[in-house]
Structure P
Amino acid sequence: MKSPLKQLKQQDMHTQTVAVFCGSKDGHNPLYMEQSVRLGQLLAKRGIDIIYGGGNRGIMGAIANAALEKGGKVTGVIPQLLADRERKHDGLTRLIITEGMHERKRAMYELCNAAIILPGGYGTLDELFEMLTWNQLSIHNKRIYVLNTNGFYNNLHEHLEHMEAEGFLYTDVENRIGFFDTPEMLVEDILA
């Protein structure tokens, strides 16, 4: 019998799918939630499926609900540890419960064609940097998009460019990661 993850991979291998990494909190600026909702709507409208952390709170819940309301397909991947704590989303197209955090990230990476980073905390940065590291090591070559709402990631962008200028990166920052100010710009680049 095939595992649910292997079955999903076979079903979705020809579908444009993005992993979305973001906060399980709203943040203080209402624009974070507004742009997350807009991004979810745009992805659904353009037929791009979402893989995300499986929660029903904060930016995480906002993007999932917005996509679902527009008829989009949303797969949640959540570790058992967080299933109750983050109030797992029970209205998704699919929900995968993993044993732990590492399995969650791996499943999300394997199921997506690209990744989108929205505002978030430590976990969001962990996921971003693991994807960047795996890109650098040629474990995968998936494009990473950052929705830089209200300049949330300006300092990070500057620091990545500083790492490049100081000779610590193997390729140009822009070859691995794109920063976008609006959901519309981001989605258009995905589809280009």
Structure Q
Amino acid sequence: MDINQHSSLAYSIRLADLLKNLDYEQIDTAIELIKEKWLEGKQIITLGNGGSSLTALHFINDWNKSIFLSKKIPFRGRSLVDNVGLIMSYGNDIDFKDIFIEQLKNILNPGDLVIAISGSGNSDNVIRAVKYANEHEASTLGLCGYSGGKLKDLAQHVVLAQVDDMQLSEDIHSIFGHMVMQKLCS
């Protein structure tokens, strides 16, 4: 079989290779952080742009429903991407780079966990939100791809999909969300 670099098999092989080479200690630490914050009753707040915004929303959908149904312990998850009107209001009235930080100003409590997802690790609105969370006694977890960008150095905890491919980075971030759910539901 000829494996064309753009074939579905080639993509799958690249994803499998990336999965084999992930830092699983980094992933396990991140999962334990989420578990700790959940059991402490803290908010777990997700955010991201583009495909990462959908991953952020997917996390909260899965975790709020499935973890609660499985363990009967409330999961206080929320995403900063689910209210389009609020996002557009901040973007229009203030600046798009502040759509997340302005929401955090209203809801963030000390000890909460902010999970920032950015394939490049350099999205300005994501970086500003993580800086704000760090300055206000929250924990921060950055999920990034490529070389990690600014997010890798700024977040207190990181899960890095070190690959120069946005789709593969997003795949790893999505898989991470499912790992969290399975661990916390078990």
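Can you spot which of P, Q the value 2.5 was calculated from, given it is distance in nm of label points 7 Å out along Cα→Cβ at positions 99 and 131?
P
Which of P, Q yields 0.97 for Cα Rg over 2.2 N^0.38 Å, as computed?
This figure was derived from P.
Taking -16500 as the value of helix-only ellipticity at 222 nm (-39500 (n - 2.57) for each DSSP H run of 4 or more, over all residues; to 500) derived from one of the structures shown (P, Q), identify that structure.
The read-out was computed on structure Q.
No value in this document is a laboratory result; all are computed from the given coordinates. Everything quoted here is computed from the prediction, not taken from an experiment. Cβ atoms are built from the backbone, for glycine too; each structure is taken alone.
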